[in-house]
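Trainee: Listed next: structures, encoded as structure tokens.
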Structure P
């Protein structure tokens, strides 16, 4: 199934229903109007080179419609991260994927102080060029029977690339992930079997579309299911998000733990009364955050797990099958194998090993990077680079990145586990991140980065009840704020580099 074609079918069957409530611009767009807009934009995009086309627009009706239009015109969207180093990311994407045109917004460039780069085209200028004839032609085409509309736009095959997304780069240089129509559609279907979705749902779309969580959860799930999405460009505008959820009666809401902490602090009881699903992903969900949502809003914060390379969801907890602390049960159509990191043998139930994934959700590969692709995909199995265990009831427990394990005194220590113990010993507003830094004597040591000063001796005494001495932090470093990616994920690479500089002084 081609997802842009599925959008046409949904739009034809729900012409008068609201497709997008854009809280950044104030626009309210029906499916019928959205179809007309995408047909117009698809025609406008024909003037640009075929193949890849960059899109660097905040989460909005403009970004959603531009991506659909690109697909309808036969172009493949390359989504560009504008949250950190936008100009550098544009240049990197253009060079990596060998394309020129980037659809962006003048308002965005002004806001983030990004210079005009070669190849940039403003969406505002494209919109201004739309005349009465363009509108009449598209409106007439939108009234045609669905098969005729589909025959007039780009078709393609399920294994064609739907979108290029870049990995976060939190640990190394970003890679260009090729996700196909089949990849994303399999994830939409798998999520739909785990979590009940309804046509009447109103889905908050506040995650960036350059991140896979936003792509699948905030764009394709609602459009394939015929829902209404409420777009807002800044997920860090915590108070505004809470107001939007209450005013628009949002029923589905996704985010990272960082975002959910912000919404918790700025919300008042009743703000989330309409929400039936709160889904946390992209980073581990602290127990304290789950408990806080129950206490303040009487809402269960569900946790899911995935990766950019898997479209993204691999597992998810659901309203009927929820085991707090786990990342949920494996989605329908997905196969997960826990493999011993030394012997490559399949682990027994309860044994920690590498998490391998197989199924239609696994990416086509990294664009123009056969070496990295072959390192991560072997015989159809994608090596997530994560460590975890499967319990007897089929719930997956994520215990951290393999890179976030450190070998000390011959023992493998999970930095994620150390973080989890430390979190329980800190106030909820004191964030923490545990990293490994070089040590002149022992080769490596564990350092805890926190956002507020603490009584170190008292905290270490509490931690020692659950951790051996070898796993206790040897140094505490205070940073007022933990660096984060645009997606809201902790930027481990930047934190580690800063910690190294401070620890070695």
Structure Q
């Protein structure tokens, strides 16, 4: 909540009805400071271009695991606290299907509401709540028409856009920077909330996961305090973000940030004229929090911590692995959802079905996509009666080679070269080629890929792969032509480069 907002409530337009405050009609063109209104998310214009995607990922995962938390957050965001009653038929987008326990019994808690500034054209500019509302926007029952309750912080009737945004920045109501920390113009702000529209700043996420430990939000609140810290951390050469390739490496990055913050002086200037102490620096270690971020150790099991839950939404394998064999022929991946085929950095997500060096033929369970199953052939578990798989075998997540387009009706197959990768995990890879293949006359192309970490990480295309590893494509061709034995009818048509691989992937994304 903005620092000066409390000063505005004396003149507000909150309407008391039956002992509690009723949200005003958004259609009114004279909204004043303190007025509570209910509006669709599409009507709220962001005042920043950046959020921490991991913070939203954590919320979305928590909502899938706990309907209680979802409805409690909905009630709190409307100013009614976290007490709620609901049943199995309740839905977030059907307000009449659940009830906030304090609604109608106690006054609405205005401090819990997210805030907006009303422009000269009656446009609502969201000044607090970009993460909360992005989670509502991105959840299955959310979207642009999902309604939320906000309170008018102020009315800023400046018709000239440049003057309006200058005042918004001066008043701490707008953050005109991109995810790399560079300044942007107000014209570059996104029109809508959600992770597709708001850029991801991992340094902002680091502050979220380390909060209440080595640092805490100052009181009274300072607008954009996490972004102030993020700008400072981004400038430290030893704290460069490692990417989303390894959960352990991500945690080590947070540990480096934690160590760096520990050794600050409270008078150190962090952003503008603000010192570390003014921005909430505590200077005390919090190793317990760090140790619980990825995995929470419990006597009966290892379960994911906040960071682990967030990273699991990207399909990243975690050391507190939730994968479990369901009998001898089923493997639960432990994932809560499969990530998109392609990440923002251009890397591709692959679900590993078979680790290199194995003969057992596993595949994604078509009836339960978050599980693997041991393929059955003639009533028996299928084994490859040939040399073991020469590469990791899997599928690109959220893809489909439709039969109408000449495919086999399955997700796109991919071979990930290099050392064995854990079965049932999602790995980020780089495509370097595609092996065009016919299996019994049916198109069954195999993408060729390399991990983003390890000995093959420098390979960027097919020519480089063949230069560093002479004969590798010939070996793959020979293996696939013979691994099914006498019953096989496989023809390798040709092997093409990365551009052809990406074209195939683009055509198959769901």
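Taken together, the values in this text are just the output of simple stated rules run on the coordinates, not laboratory data. This is a predicted model, so every value here is computed, not measured. Cβ atoms are built from the backbone, for glycine too; each structure is taken alone.
Trainee: Compare distance in nm of label points 7 Å out along Cα→Cβ at positions 164 and 308 across structures P, Q and report the one with the greatest value. Walk me through the numbers before you get to the answer.
Mentor: Numbers: P: 1.2; Q: 4.7.
Going through P, Q one by one, distance in nm of label points 7 Å out along Cα→Cβ at positions 164 and 308 is largest in Q.
Trainee: If Cα extents along the principal axes in Å is computed to be 74, 51, 47, which of P, Q is the source?
Mentor: On the way: P: 74, 51, 47; Q: 85, 53, 53.
This figure was derived from P.
Trainee: Continuing with the same structure: Taking helix-only ellipticity at 222 nm (-39500 (n - 2.57) for each DSSP H run of 4 or more, over all residues; to 500) from the coordinates of each of P, Q, which one would give -10000?
Mentor: Numbers: P: -10000; Q: -7000.
Among P, Q, the structure yielding -10000 for helix-only ellipticity at 222 nm (-39500 (n - 2.57) for each DSSP H run of 4 or more, over all residues; to 500) is P.
Trainee: semi-axes √(5λ) of the Cα gyration tensor in Å, for residues 108-315 alone was computed and gave 31, 21, 21; which structure, P, Q, did it come from?
Mentor: Comparing all candidates, it corresponds to P.
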